[in-house]
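Throughout, read-outs are computed from the coordinates displayed, never taken from laboratory work. It should be emphasised that the depicted structure is a prediction, and the values quoted were computed from it without experimental measurement. Cβ atoms are built from the backbone, for glycine too; each structure is taken alone.
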Structure 1
């Protein structure tokens, strides 16, 4: 099990290029800077992440069903065309509840522009935390002479939303204060989970979790990656 906390993601965001929309529109850039300052001055983000490599009980079946520590997970996309899948890396990341409460308060104060900017900064922070966590998982796998391939999140094509509970249970999400509601939503809201394949000589995946997304054509993250 791995844990990640006490990292300064605000500094990381300040050093990295802003989203394209903010870079092209000075008003949005100013609001983003104000939101970042608010996160820092009021300590609105408490980044924490937890992950585990959960071993498979047996080889995946022909339909891509994985059996992990007595649980069943239907994730055929993680089954490699070559190599050997031996485990799944389950991770959960959260910023804590303070940021979402501050966003709600700003809306109540009719400061909608800053509320939207703060919510957007929260998404940026969570994305950065998720990437940092995945880097740690990759480093752990390499130390064990294993490879990591694929990236799925519950609700993606290839991983049903109902899998969220299994992913959180396997990761030990309760240890960082992340719970699942009856509607399968994570609380705190600014939380995310990820599932990746771990094994021996796994090939590089040709697919992306974004391939079938209906928002792909207008997604800022895809546009930035392409640029």
Structure 2
């Protein structure tokens, strides 16, 4: 199946999931996760009208933003960083993304703050929550979310606009529904602290995005269902 058909099918499935939950396609932002794929694959998908692209390795974000920038006036590209960011790489993120999905510690927040001050800039961020409880995943524990949000109150250059999570890997997407519902509950509980007019809730990937949408996802991060089988590295 070619890229155009894969994109059309995913958009159709997003629309159907949104309708089932009383929403419409415009309520959900599709982020095409282009990790390990070359800039040419991003350009091809952008030419089909896809705007939002996500990277989870800072090196790839730097490479692709250097090569593609913000796209063209006809085919704009809006970059998201969806992976774990080490504090010593904080400088590489600034000016390269419209939304950082992985704010997972106060130490990282405090590393980003002076970099943003130097650029006289701000950064839209989502707090990553480890709703699955897996030790292998980054993120704030749900029980610590309130105190974490309190700790961010003095980091003025970070604009906290919502939450993000990685659900447990499951064979049946329905098995992830409880985690997505918990994320929506958590987000609503701290919504008064978000610096935006609407709640951003980033959750759901290729295997479970429809259930995530039904439970309130505003942003879904889809890679293999759009780009196909992943490479171990960016092809030459």
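A few comments on the model shown:
- Among 1, 2, structure where FRET efficiency 1/(1 + (r/R0)^6) of positions 28 and 108 (r between Cβ atoms, R0 = 30 Å, to 0.05) as derived comes to 0.65: 2
- Given 22 for relative contact order in percent (Cα under 8 Å, 6 or more apart), calculated: source structure among 1, 2: 2
- For mean count of other Cβ atoms within 10 Å over residues 68-75 computed as 15.8, the structure of 1, 2 it came from: 1
- Value 18.7, calculated as Kirkwood radius over Cα pairs in Å, assigned to which of 1, 2: 1
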